[in-house]
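Engineer: These are the structures, in structure tokens.
None of the figures in this text is laboratory data; all of them are computed from the coordinates on show. As the structure is a computational prediction, the values presented were derived from the model and not from experiment. Cβ atoms are built from the backbone, for glycine too; each structure is taken alone.
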Structure I
Amino acid sequence: MIYGAYGYTGTLVAEEAVRRGHRPLLAGRSAEKLAPLAERLGLEWKAIGLDEKALVHAIGDCDLVFHAAGPFVHTAGPMMRACLATATNYLDITGELQVFQELYRHDSTARTQEIVMISGVGFDVVPTDCLAVYLASRLPDATKLELAVDAMTTPSAGTIGSTIESAPHGGWIRRDGKLVQQSLGAGARDQMFTEGMRRIMPLPLGDLESAYRSTGIPTITTYLVLPRAVPPLLRILGPALRSLLKLDTARSMARGIVRMMGSGPDEEARSACRSYMWGRVENKRGESMEGWLETAEAYTFTAAAGVRIVELVLEQRPTGTLTPAQAFGADLVLQIPGSRRYDSLDEISASASRH
């Protein structure tokens, strides 16, 4: 089952699944939105809300639920519990820190039920999780990890909605195994990516939980590439913005504005754009390793990676609450079309000259 199939990303996942020869059941809250998508793809559909008892009944015959309906901080919990109750494998595409925290609390129950539960099976967090595990394997005694993401395309309404829900929690980093708060806008700096120098700013991505779980590295900072004007503005306006978005009415208004603005990059933009990651690990002696990743555009990557992970789950039957790289290894990202990994700037330059 693909739940949230008629959303921007859910539709891409459904299309990719059909392209790869699968016949998923499409599901979500709106029959009006499900029916035309199911007709176009030639699939069955089921309209179902997020009532836990109703979900238990609806997914009882499913082997796996691919959860694509956000904001996940509100929707993931009922679906996780329904999957645990019915021994149904669970995947989602969240990047929301709180959802990873909730998922990992279910590890023992998932193992007892002999199912796997994996959050972040799309652009959040497959590339960065794989990069983190790869770098940790090259420096096994690393105690510090930095991960940065440059995703160029226009975000979908669902992505923005998740950001709105996360904004009141502010900035976070991981220090010595514990999450500690950091002011939004602090710590911005320049970093070299495969496409050139970019301005990065610490923001709390799901990797603060997933990479900690997959590598055990106690100190982690996650960054996003942002326009240079954003970090200083956030240092000034961040506290007021956080306070405003703590109000339910303010978040509701913001979500309404997002819905009116449209959703996500078009097919041409998805084909033309690429996404970039950088990572670095360091040990107590000051030794370090860096790595770079390029992938397809973020939403294109999510559809391809999500469906591939569905296939791997059904083939290999892992159990427990895992990260993508824990389940399928650091080279999982290289199975996704368009992905390249580099160990040095010289390797990047050599690759650029060949292309």
Structure II
Amino acid sequence: MKIIVTGGAGFIGSAVIRRALTMQPNLEIVNVDKLTYAGNLESLEHVVTKAQIAPRYRFHKADICDPQAMTEIISAHKPDAIMHLAAESHVDRSIDGPKAFIDTNILGTYTLLQATRTYWAGLDVTAKSKFRFHHVSTDEVYGSLGREGFFTEQSRYEPNSPYSASKAASDHLVRAWQHTFGLPTVTTNCSNNYGPYQFPEKLIPLMILNCLESKPLPVYGKGDNIRDWLFVDDHAEALLTVIQRGKIGETYNIGGHNEMMNLDVVHTICDIVDELRPELRAKAPRRSLVKFVTDRPGHDQRYAIDASFIAKTLGWKPRETFSSGIRKTVQWYLDNQVWCQHVQDGSYRRERLGNI
């Protein structure tokens, strides 16, 4: 099976590719990535350079908003499936500059759908029936939960940020191309991912790296916003399960069953760093670095996913608890400081974004 993965140099995309190439020797992967600030091929280098894996991997630097490039890449590689992860993904950046999110997440998805539809229409009957377009989205399209309840596949869309609105729009485009044109699509909506190789603008790697450098740990508002945390390798396994066995036209919610307040997440990181780096604790406990800052505009209070449908129909369940996953994550950042330095060689310096 040959899969084109858009955004394969990003956090989740690279996890999918690493898992696909190492765990499923029958898979070939074509990675299509624009290599924006958050894309880093170093996240794949130790896997794709192995002699037994290299023949099953190809990379193209290309923008999903470029119709000619998408048409040429798809035509050249003749994939059995396309997994679409390429997206602008940081809420704070969408507050600072929403246009990039409209361009990539909406117009880029449209461009890719059109190129895919043309390719799919030219396939023979057997190839058509086996083809899949897998659109990877977020639970943020559903808006904000109260104290009770969970997002399900039937939850209504109520996006509250420019980022989530752009992803909601892309979800609707994918649904429309399936219902109107018959394109065989499947969609997944996931909770907050964390794990190795995550760009340090996101909460968990930002807190880890600031802990190591004794910098302030900025926490929005009271730190009582709640998220469901999903270890990225668990998510990658779920995505590969869906693209190979998911039902056409279906939506699957993917969650980690790990609801935690942001402040509790930060405190957990502090305690692990104190344990693993006692010389830092000797100077001051990492919790003393926590600094509450003005809340983000439109900050959703709680996300939580009911992932029972994918468990029941496809047999997927997360392997990692938050306790096991966050320990692995902190240890990875401690062991991979060179990667952390390289990925920040661009313009981002861990400053606050979205502070309109």
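Engineer: Rank structures I, II by distance in nm of label points 7 Å out along Cα→Cβ at positions 291 and 315 and report only the one at the top, that is, the highest. Walk me through the intermediate numbers first.
Structural biologist: Numbers: I: 2.1; II: 5.1.
When distance in nm of label points 7 Å out along Cα→Cβ at positions 291 and 315 is computed for each of I, II, structure II gives the biggest number.
Engineer: Continuing with this model, one more query. For distance in nm of label points 7 Å out along Cα→Cβ at positions 51 and 67, which structure out of I, II has the highest calculated value? Write out the running numbers ahead of the final one.
Structural biologist: On the way: I: 1.9; II: 4.6.
Across I, II, distance in nm of label points 7 Å out along Cα→Cβ at positions 51 and 67 peaks for II.
Engineer: Who wins on FRET efficiency 1/(1 + (r/R0)^6) of positions 139 and 211 (r between Cβ atoms, R0 = 25 Å, to 0.05) among I, II, i.e. which is largest? Intermediate values should be presented prior to the final figure.
Structural biologist: Working: I: 0.95; II: 0.40.
Top value of FRET efficiency 1/(1 + (r/R0)^6) of positions 139 and 211 (r between Cβ atoms, R0 = 25 Å, to 0.05), among I, II, belongs to structure I.
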